[in-house]
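What follows is calculated from the coordinates using simple rules that are stated; it is not laboratory data. Here the structure is a predicted model, which means the values were calculated and not measured. Cβ atoms are built from the backbone, for glycine too; each structure is taken alone.
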Structure 1
Amino acid sequence: MHKKRRPILFILLILIVATAGTVYVSNQFILVSEYELAYGKLPASFDGYRILQLSDLHSKDFDNGNDKLLEKIRRQNPDMIVLTGDMVNSTDLDFGVFLSLASDLSADYEVYYIVGNHEQSLSDSSLKYLHSKLEEMGVQILDNERAVINRGDDSIDLYGLWFNLRYYSDRSNDYVKNDAETYYFSVDKIKKVIGENDGSRFSILLAHNPLYADTYFKWGADLTFSGHVHGGMIRLPFLGGIYSPERTFFPEYDGGLYTSGEQNLIVSRGIGNGNLGFRFFNCPEIVTVTLKKAVV
């Protein structure tokens, strides 16, 4: 081999190894993102209340029976777990991975679940089967409805939202632009689906798709949990996620915390891989939010 080629081959080898290592870490190393959010209207009994979010599992199994994932969750010591959709794939014939995880979680925690677009794309019989199994475990499915969460003498509201898949359409498409009323999920529409928000009470909204963050804020949710975007799948330093399931580049809500006045939106980067089957510079993520009573 020519001596001048050796450094080039060595550099190429280093790049290949580094890329392979990055892909492995990006798909297998579970990060925990922790937030502490303070609200003046939060009831005193909920000061320190911890909510753990899992989103977009897509039937992924970390180790044997998701032991690694369960260990990470238990270390967070949550008071409540919210599952914000796409926990299975629309093409799955077996929901065993998710159901096993849900069984383990519901044995120790209060668990609330909403469907994502993948669950909505299941056949009626498959979705009915999935929901029946979750209900047997004690998982509370929020089907465009409200649950009241009690702690001590106080309570807060938890809403679970899903909407027609036409609202997932890419807004840059001409047919969407030409019929904005049909393809935009407005405040009027969310009120028709889950009703008015009682602004005097602290409210949490579970909504799989963060695309309509402006609607969630205007409706009055104090804290919204979303997922769906998978962190943009590939993330670049200072630029964020590259691509969204709506086939748009550099989506506005790709992951993390977004704030409008005293309201907050958390977008999970998800725990699974989805149809593309990989993540890059974008590790699977568990989100934990600690609610605090703001001192006024």
Structure 2
Amino acid sequence: MSSPYRLAGRGEHPEDLVVNAGGLRFGGPDLIIIAGPCSVEGEETYLRTAAALKAAGAHMLRGGAYKPRTSPYSFQGLGPAGLRILAAAKRRTGLPVVTEVMDPRDLDAVARVADLLQVGARNMQNFPLLKELGRARKPVLLKRSLWASVDEWLLAAEYVLNAGNPNVILCERGQRQVSETVRCSLDLGAVPTVRGLSRLPVVVDPSHAAGERSLVTPLARAAAAVGAHAVMVEVHENPEAALSDSRQSLYLEEFRSLMSQLSALAPALGRKLARPAP
């Protein structure tokens, strides 16, 4: 084989793949912004946040109903109740939703709500889960693990593609490092690298890489500049009270500022922000 990426690589299909997720075209010229709390914590707070994010111009909502956590004593998400809240937010705002699926047994329930099925960094090489997602009818957002090479990341995508799902989007979220300057080192060089090797769309998640809200906005700008098709950030109406990832969650006013900055930056890159939902 000329490339180990039979399906993800450019090979016989050199053109960029465009993945439709909830009416949004990932991989096209428009820059897509995904935003929301790390976790779905309750109906009232999530619906308020979702409405504010839509008003600020976000294109897709994020929020974990199921949350993999390092400690078994940390908040693990609301599970089925969280999915019901996400469904309510979709109805209320008209925005599509991305949320994580951790267990193949939950796949059908998550797919009934989510427009984009997220594979978290910890599950990037959970091959049974990847194969099940390959049989799903929803697009998949595949996050790069904290220690994976680009090669391992693309070969994980091959598992989903090879199992029959042609709609895979990659997500860079930072790599584990020795220094504690930031939570993880955001590998922005991976964006043009995988865009050269692969036809799949690329999303960047600066929140999980930074671990600190003051770093999220500059990293989001940089992600757009190096060619990310979308940026995904964590936003909470009261970050100090967030049950997970409080330090890296933007305040709503910070998110509005970020949207303004990206709107001004995009034309200089020959791009524009995607059209928000009506």
Structure 3
Amino acid sequence: MPEWQTLFSALREHDIIVSDRDMPRPVGGGDISAAWRVKTKDNAVFLKTGPASSYDMFLAEAEGLRELAKADAVRVPEVRGCVRSAAESLLALEWIDFDLPGPDTERMLGQQLAKQHRYCNDRFGWRRDNTIGSTPQRNLWNDDWIEFFTEDRLGFQLILAAKKGFTGELQQEGDRLLSNIGQFFSGYWPEASLLHGDLWGGNWASSDGKPVIFDPAVYYGDRESDIAMTKLFGGFSAEFYRAYEEAWPLAAGSDKRILIYQLYHVLNHLNLFGQSYLGRALGIIRTLL
């Protein structure tokens, strides 16, 4: 169990008053960090806890949520505080009650995501690195999207895969793909849009019929990257895609680029969960080649 008294004391520095008698109760929340709900003087707070080494990951998530909030588009949980002790770290967010999404919620999510993507930077990347799942995600600023995606996304994942023993065909065919990435972007220059970065079905929900997104892996990049992730594991309806396209249609050739962007996440799953994703990664690479 976490050192609640020490962590509660640190939270009080963020004006989060937690009674020592109101101990947190565990809730479902994810497979990387433990998740809890705790009452405060005014309402309730959602807590993520982990070892002290998780502090930088939590801090990056907190900064990512604040970055998404700047777009004034899809709702994100308000960050209440990020603290650590000698042994543990904690991220505190506002507690949001979720309900079942309906067609209107999905339509609103599509519209609001398009608005978020119109919040742009003049370069690709972000001011800090973060994580995609528990994998490091490098976000070095770059004026060239193809170079950024080749080096800091696909290339970086292939290096991690080689370190985990996935060599041979994956590296050979992966290198062939990297050397030919530019052909998929002929005549296409993406905006550096504010991205959620890990927008699968488990990272959005409905509250009072309105969409909420959370657990981001924020950076500025091609908006098609977010759309690609929504299509990788499902969880988004036709209403969502219809509303997004009405608000900001995707450019010609997006179907092939979406496959490239999905490869990034499949390679990440290979590095996180192992051999079962190797065939899928090779299949995407060969299709693209």
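Looking at relative contact order in percent (Cα under 8 Å, 6 or more apart), point out which structure of 1, 2, 3 has the largest value.
By relative contact order in percent (Cα under 8 Å, 6 or more apart), the leading structure of 1, 2, 3 is 1.
Of the structures labelled 1, 2, 3, one was used to calculate Rg/Rh (Cα atoms, Kirkwood Rh), giving 0.98. Name it. Display every interim value, and only then the final one.
Numbers: 1: 1.01; 2: 0.93; 3: 0.98.
So the calculation was done on 3.
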Entry that produces 3.8 once distance in nm of label points 7 Å out along Cα→Cβ at positions 38 and 70 is calculated, selected from 1, 2, 3: 1
